[in-house]
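**Student:** I've put the structures underneath this note.
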Structure 1
Amino acid sequence: MVDLVTGGCGFIGSHIAERLLSDGREVRIVDDLSTGYKHNIAGLNVELIVGDLSDPQVADIACVNVENIYHLAARPSVPFSFAHPQQAYQANHQSTLSLIDAATKHQAQSLVFSSSSAVYGDEPTLPKHEDCALAPMSPYAEHKLAGESALAASNLNTVALRYFNVFGPKQDPSSPYSGVISLFSQWAADHTAANMFGDGLQTRDFVFVDDVVQANLLATDFAINHGGSQVINVATGQAITVLELWQKVCAIYEFNDALINHLPEREGDIRESVADISRAQELLDYSVNVSLTEGLGKCLSSS
């Protein structure tokens, strides 16, 4: 039997694939390479299907003899979803529907879905817990919420993991939609001013990719052992402002000037975001093993 990683050539997916292989699993990846790169899986003994998961035939082929599914294939960007709504819908939701149909047909044991804290929007409750009112502010957030609903309506054993701000090696700073830490690291290394949307006092909860990988494996075990459908936050439960983050990154790269270009706030950006991770701790026995400072150091050492 095979473990399927959709979007496995991307940032988080490639880390999951590497961990599964180290655990002795057989791994298949399906990726359209729109945001993923083959070099992220260089040297890994995986089966790679290059194709669009929103195509039911691709999804069907990908799910043959599959036991567990880690569904990361997406265009994980709020700005992209506003600029290219049809492409975003196809990548973020149509692919999920095709995958659910194929996984059901081939009787997969579990499906862990990479959802997003974006589904909470600017709902004022802090920290964000899974039973908060949901107020998606972008097509991307709507797509993720629709994916959660589709999973809950299926007959599969599923867990939707609501990622907060994931960071770590293999994030691509050259992408205009890249995570803020990879961009900040590039600018600080080059001693270049950071582009900062708004006043920089927005709060975020940054979680290192290794902890996200662990959450995925724990979620698979939970889905198999408990069945049904569950939604769980993946984060640290610790908030930091974007401005404080820039200062921390600059200190690591010895960029004492820490220059900033302030830009207008972006459509769909959330003001405050920090997670309640008690459900992950209680149901998955999840723990935060890598602090923000330690994770930033790992990013530097891998660059």
Structure 2
Amino acid sequence: MDRRHLEYFLALADRGSISAAARGLGVSQPTISEALARMEKECGLTLVRRGSRGVTLTDAGRDLTGPAAQVLRAYRDLDHALHPLNVVQRGRLTVVCPRTLARDPAATALGAFKSKFPNVAVTMLSNDTDGIGTVVASGQADIGLGVDEVFDEGVERILLGRQQIVALVPAARSEGEGAAALTDLLRIGLITSPRDDVTRRLLAERLGEGTVDEAVVAETISVASMIPLVRAGVGVAFLPESVADTVGEGVVLCRTRPPLTRDIWMFHGSTPSPAAQAFIETTSRLRDEGGMGNAG
């Protein structure tokens, strides 16, 4: 059975729809559908049931998920064993990401990479304005970690996971434990980044751009400045859980209703350098083993 077909099948099982699986893998929906049809023809079984709300696995499909994951891990182990490690014992690697991803997954991934390839010189770039895929396409970085849905021609992307966004609420305005409605949180006032910020776009998708704009009480591109503003009671901010859990006293972390999440992507060129390829493989393995933290 084709390796890529197994990857498509597991993505479909994880995401619950052909369109979501296609977005996650950066391929077209017909590619997913054709691969699934070939798999079903090869094994002589129906693996999924299609419905108006997506797809659900049949009993045969559920039985296949475990073995399929094992086969893909075996493929990855083989790739790792055959990789010309001597080529990447030395070299340079430049990684770019926004500041909200610097801790998770960037630091986690780079830690795993450096433990395997300690002599590769790594440069970290911070970019909160340009599209991460665009930075990679320009040649300024070998690898990009970001949340962009749009990426440039000649750049490929790999889904690393989904990141939970939580609300940072002034302690004096917190209503205790439990998730809070987004509309109630925005009534306190919103501290946010400018309009092109991904989290702000997520809020606009849920509540409408006008509602979000009316709630804004302060704008800043600095994550570090958001937390003191929340502590001072100016309003609420929304940050990745991995960043927010270090805020300290005077600020309460609150899950939202409905939940806010964003996809985390790894971007690379179509012909990555040996060091970049080693980083891609190391990070993909870390993801598969559940070691990506809040981005898993």
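Derivation of every value follows stated rules applied to the coordinates shown; laboratory data play no part. Every value quoted in this text rests on a predicted model; they were computed, and no experiment measured them. Cβ atoms are built from the backbone, for glycine too; each structure is taken alone.
**Student:** Taking -0.41, -0.62, -0.88 as the value of log10 I(q)/I(0) by the Debye sum over Cα atoms at q = 0.09, 0.11, 0.13 Å⁻¹ derived from one of the structures shown (1, 2), identify that structure.
**Tutor:** Details: 1: -0.41, -0.62, -0.88; 2: -0.52, -0.76, -1.00.
Derived from the structure labelled 1.
**Student:** To test your reading of the models, identify which of 1, 2 gives 50 for volume of the Cα convex hull per residue in Å³, for residues 71-110 alone when calculated.
**Tutor:** The value was obtained from structure 1.
**Student:** A further question on this structure: Suppose you compute distance in nm of label points 7 Å out along Cα→Cβ at positions 7 and 271 for every structure in 1, 2: which one lands on 2.0?
**Tutor:** Source structure for this number: 2.
**Student:** Next question. When volume of the Cα convex hull per residue in Å³, for residues 39-94 alone is compared over structures 1, 2, which one is greatest? All intermediate terms of the calculation are to be shown ahead of the outcome.
**Tutor:** Numbers: 1: 106; 2: 144.
Looking at the calculated values, the largest one is 2.
**Student:** Kindly point out which one of 1, 2 the value -10500 was derived from, the read-out being helix-only ellipticity at 222 nm (-39500 (n - 2.57) for each DSSP H run of 4 or more, over all residues; to 500).
**Tutor:** Here the read-out was taken from 1.
**Student:** Output the label of whichever structure in 1, 2 has the greatest value of relative contact order in percent (Cα under 8 Å, 6 or more apart).
**Tutor:** Structure 2 gives the largest value of relative contact order in percent (Cα under 8 Å, 6 or more apart) among 1, 2.
**Student:** Here's something else I'd like to know. A value of 18.5 was computed for mean count of other Cβ atoms within 10 Å over residues 23-30; which of 1, 2 is the source structure?
**Tutor:** 1
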